[in-house]
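These are the structures in question, set out in turn.
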Structure P
Amino acid sequence: MTGDLSLMQSSSRKEIPGLNSPFPMRTQIPGMLQDDPFVCRMLDGLDEVIAPVISVLDCFDAYLDSNLAPLDMVRYMGDWVLASMDDLWTEDKVRRDVTTAAQRAKWAGTARALHDRLVPHEVSALVISDFGRVDTSDRPTNPEDWKESTTHTVVLSITTTDRSPAEIERITRIARDIVPAHVSMTVVAGG
């Protein structure tokens, strides 16, 4: 990898002043055109535009590492792995969440997923009251014979320093992404 690490830490891949192309175009044209000042200036301008593209391609493996990639790329990768990032997070929290998203995915919809996602990043303590069962059948049944379904509810008792309605709503939104869609959820804030 020949790219500059400081380029990967940049939040953007636009024109970078002073970045030189490793393959200058003026060296790749016929000798008689290399003496033409207009052609050389034009090719130098194109080199300045193309140099960041070459740098990104040269460092592509680093763009797939959530610890090295620019923050906007990390957020983009978070969409790939279904990370549940929050806009209020620091850069370290975003990178950690994207890094661990694939590991958390195997626990999706469980109490462990809620605990791993919320503690200690969002809340200092969490108590989960879960109905703890799944209704299944090993043979075909007639829907008319089904018992009336009970409402499944998860109650989250959270302890957080900020008990403002906006903070409780934000934590509820994060938890809602983890709790299965057919399960209702209640969040109770404590001190």
Structure Q
Amino acid sequence: MRIISGSARGTKLVSLGSANIRPTLDRVKESFFNQIGPGLEGLTFLDLFAGSGSMGIEALSRGADAVVFVEPNPEAQRIILKNLKKCKITSERWVLLKYPALKALNSLQERSFDLVYLDPPFADELYGPTLRGLSSSGVICKNALIVVEHSHKTVLHKNYDKLALYKDRRLGDSCLSFFRLEDSL
């Protein structure tokens, strides 16, 4: 697991080594960033279910203004902090919330995000509740992009309240599903 591009390019990240936490594969990460475009300057990124922090750190390396990592697992929180230090990313550009995703959404009411990456544990059935919570939270910008990583066996709905699916990509056993607010399609 490494940073693919930007200021921390090539930095190898510390992984959790836990069977309970599945890191995003480099090819899935690369596909995600290829889909959203090269420059993230000026964007704010929400990394729900952050795990090792790989996705948010990649966004910071590629120029995102700010990232909020959401991760309730203390072991994963320590790994995120180690990886941020290893990549030499200053604390002015990121926040680590130590809550479950839905609780974190309630605490983020003063912020808004341009890009949200949602990667809950595949077996926990958190996709629907998290997408509906995100839709009603008021924390996503009008033209925000919400991307969900999930197993190819998991079928997501076309709509979650105000969020509408507009494309998806299969990458081996993983899929990326892209959502936007309905009125921005």
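So distance in nm of label points 7 Å out along Cα→Cβ at positions 31 and 63, computed for just one structure, reads 2.5; which one of P, Q is that?
Checking each candidate, the match is Q.
One of P, Q was used to calculate volume of the Cα convex hull per residue in Å³, giving 207; which?
Traced to structure P.
Given a value of -12500 for helix-only ellipticity at 222 nm (-39500 (n - 2.57) for each DSSP H run of 4 or more, over all residues; to 500), calculated from one of P, Q, which structure does it belong to?
P
Only the coordinates and a few stated rules stand behind these numbers; no lab work does. Model, not experiment: these values are computed from the prediction. Cβ atoms are built from the backbone, for glycine too; each structure is taken alone.
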